[in-house]
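Below are structures written as structure tokens.
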Structure 1
Amino acid sequence: MSIQPDHWIKEMAEKAEMIEPFVDHLVREKEGKKIISYGLSSYGYDLRVDRHFKVFTNVHNSVVDPKGFNDKEFVDIEADTCIIPPNSFALAVSCEYFRIPRDVLTLCVGKSTYARCGIIVNVTPFEPEWEGYVTLEISNTTPLPAKIYAGEGLAQVLFFKGSSVCEKSYSDRSGKYMKQVGITIPRM
């Protein structure tokens, strides 16, 4: 497996519609203001976070259970910024839709601007032949409220091309998060 450079990502985005919408350069400024960058980078793609957030709240004194997750534990927010309470987390969704080729695996990691503020982005790999909008997990590890900016970069996707095609893809297995739209909570 080898990591793929910007020209490969651009070619795949244009030919195979791997990323939509696709921004073929790194955007660092919008309307004359500095922003957290997004778009094509040297060996990856910096995705943007959309305006829809689900912020975790524990008003019902619940237990987080991946086998029985209760959507009532979230407050839905649609805004240009989102405040995540101290030591809490939010779910969000990418602005971009991804279609991963059968011979590619991606890793998605948080951007350093947020990481340096104690804000951790956790996203599982995009498996071969997975497609959809990315559900993003954003953890505020600090004892202070943390601000997230919609429409700006939140995480970087790194693309790894296999030396051969996988035997069974995410699509072949009928993965439960296939073609997800919007913020998708845990499914069983």
Structure 2
Amino acid sequence: MSVRPDTWIQRMARDHGMIEPFADRQVRDGVISYGVSSYGYDMRVADEFQVFTNVYGSVVDPKDFRSDAFVTIQSDVCVIPPNSFALGRSVEYFRIPRNVITVCLGKSTYARCGIIVNVTPFEPEWEGHVTLEISNTTPLPARIYANEGIAQVLFFESTDVCDISYADKKGKYQAQRGITPAKL
């Protein structure tokens, strides 16, 4: 019996706290999978959501974000209304090394149900909980399951470090905790 060597992601998580908490294997039994995957990491969505509502006739404006455009829900299941969206956050807290950038894509289990997860790249030296944009493109209500897989993070390592990192720029979403709405 041979012992499988650590993957790059496992080493970075263990030695540098890149992903916390970290699932060092893919968890699949009875849940939408999460944890280490072939070449990435499947992150989970936490149990807090902000679901879009039009009760107050709000307009979603990234330059003037109004908190009354969302209803906050804390639950193991979030139901997103038809043709609407919700914000969520990752269970995991990420710390991206200076020579790494990520691309994050929604899991196919949700995509096959008309649920699209949009996440922007994690820039070098960005850290925080990931704010997730979850869109229900269907004419039916859609369920999202907390503490289960929602998106896969792919890591791209460079042999060189970047000249200016997200931390150097003092990015407005640095070290975010919880769901972080749009900021100008």
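Taken together, the values in this text are just the output of simple stated rules run on the coordinates, not laboratory data. All of these numbers come straight from a predicted model, not from anything done at the bench. Cβ atoms are built from the backbone, for glycine too; each structure is taken alone.
Between structures 1, 2, the greatest calculated value of mean count of other Cβ atoms within 10 Å over residues 26-33 is seen in 2. Work out which structure the value 3.2 belongs to, where distance in nm of label points 7 Å out along Cα→Cβ at positions 66 and 90 was derived from one of 1, 2. Computing distance in nm of label points 7 Å out along Cα→Cβ at positions 66 and 90 on every structure in 1, 2 gives 3.2 only for 2. Here FRET efficiency 1/(1 + (r/R0)^6) of positions 74 and 170 (r between Cβ atoms, R0 = 30 Å, to 0.05) has been calculated and equals 0.45, so which of 1, 2 was it run on? Answer for the origin of the read-out: 2. Here Rg and Dmax of the Cα atoms in Å, for residues 58-105 alone was derived from just one of the structures 1, 2, and that gives 15.1, 41; the source is 2.
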